[in-house]
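Chemist: So, here's a batch of structures to check.
None of the figures in this text is laboratory data; all of them are computed from the coordinates on show. Keep in mind that this is a model prediction, so the values were computed, not measured. Cβ atoms are built from the backbone, for glycine too; each structure is taken alone.
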Structure 1
């Protein structure tokens with residue numbers, strides 16, 4: 001593999017809504033979103049096809065205190081709409097740096113985003129456009145982690161790359177335990193068995209059963225996404 005040959009041709013990047021907040025308490029931090037799309041552009045410029053699943057936790061979560069006492073399905077639908085808002089913000093930020101992207105929503109809101117159509121999404125990826133998937137799976141009771149696993153499989157992605165605040169999976173919380181060690185690789189069964197909080201169990205099981213690897217890395221570490229795509233020792237890989 002030459003120095004500039006990416007290890008993966010097509011990736012599914014899972015971004016949490018919280019990643020867009022930066023140091024703010026809620027909402028979208030402009031500098032943070034600009035930095036994130038800059039990292040995405042780096043890998044697109046290498047010829048990597050990028051699909052994105054975005055969460056909505058910076059605006060609304062179905063399981064958050066704000067949703068207390070609310071019908072769970074209603075709260076989840078509100079969370080899905082929050083992800084569409086984030087998808088539009090991402091698309092706008094990408095446009096400013098010359099990245100062409102398309103937003104597809106699992107909920108039908110045609111004035112705002114086109115509906116999710118698998119064949120169309122794959123064609124956009126082949127044309128070098130970034131595809132941003134909003135509204136999760138379109139179903140309540142499923143997380144955007146599960147949406148990432150599902151869309152990753154539907155897009156025939158080589159890997160699901162989950163952006164977090166921590167640069168991988170650790171034996172313990174590295175913030176409270178200085179002796180916590182970062183795993184380079186971990187098996188699906190270990191991640192599920194030890195409840196390593198990589199993704200929820202549904203997403204992990206789906207990826208395990210279909211043999212779709214996951215990589216966990218920190219979106220706040222400069223150039224980390226590119227290093228993951230190049231196959232370097234960055235973050236933690238979850239493998240069968």
Structure 2
């Protein structure tokens with residue numbers, strides 16, 4: 001199992017500088033199980049504003065219980081995708097700690113927390129949601145695609161983020177991997193924790209993105225990270 005020290009493979013991270021040469025905002029986007037930072041970097045590059053830099057890190061390769069112990073890039077072990085199934089609590093918390101470190105690195109580089117978007121797809125989206133809720137400062141926004149809120153029973157006690165942190169959830173209603181009901185249940189819980197949480201549903205969409213979803217993400221970024 002990866003530890004906090006080796007959980008990010010720096011050589012596989014994909015980083016993009018601001019297109020206009022002066023970064024005043026940032027997006028950190030976390031890939032899904034078995035993918036790498038390269039899997040989403042081109043898309044993030046397309047939809048980010050010119051003043052926004054991005055970081056698409058790659059998870060360490062670890063054994064994953066759900067995939068019969070085969071090793072693959074994974075932010076934490078996944079033991080089940082059933083409601084109420086066993087979760088890798090220690091791994092999730094350790095991964096969130098590392099994501100907090102990424103956010104802090106952006107802040108030290110001069111980007112304020114309220115101009116940082118944190119997002120992810122599938123397992124990466126799950127980690128983004130948990131990391132944002134357990135981070136003490138208000139982020140510009142959180143984007144969770146085809147995902148769920150891990151360790152949901154630990155909330156509201158585990159929540160330390162401001163109530164004003166905005167969240168966008170996007171989920172296809174025909175997702176065969178992460179069931180749409182996970183998106184619905186996560187949305188219901190997040191609405192009780194935060195002031196601004198929305199769930200965008202895409203009819204007929206499986207475990208993937210779509211042009212409409214990408215447009216909705218772009219709109220969310222532009223709404224919550226104005227030019228500066």
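Chemist: With distance in nm of label points 7 Å out along Cα→Cβ at positions 52 and 196 computed per structure, which member of 1, 2 shows the largest figure? Don't skip to the answer; put the middle values down first.
Modeler: Working: 1: 2.7; 2: 1.4.
If we compare distance in nm of label points 7 Å out along Cα→Cβ at positions 52 and 196 over 1, 2, the biggest value is for 1.
Chemist: If FRET efficiency 1/(1 + (r/R0)^6) of positions 76 and 140 (r between Cβ atoms, R0 = 30 Å, to 0.05) is computed to be 1.00, which of 1, 2 is the source?
Modeler: 1
Chemist: Hey, log10 I(q)/I(0) by the Debye sum over Cα atoms at q = 0.13, 0.18, 0.23 Å⁻¹, for residues 124-171 alone derived from one of 1, 2 reads -0.39, -0.70, -0.98; which structure?
Modeler: 1
Chemist: I've got another one for you. If distance in nm of label points 7 Å out along Cα→Cβ at positions 36 and 84 computes to 4.1, which of 1, 2 did it come from?
Modeler: Value 4.1 for distance in nm of label points 7 Å out along Cα→Cβ at positions 36 and 84 corresponds to 2 out of 1, 2.
Chemist: Then there is this: Relative contact order in percent (Cα under 8 Å, 6 or more apart) computed as 22: which structure among 1, 2?
Modeler: Clearly, the read-out refers to 1.
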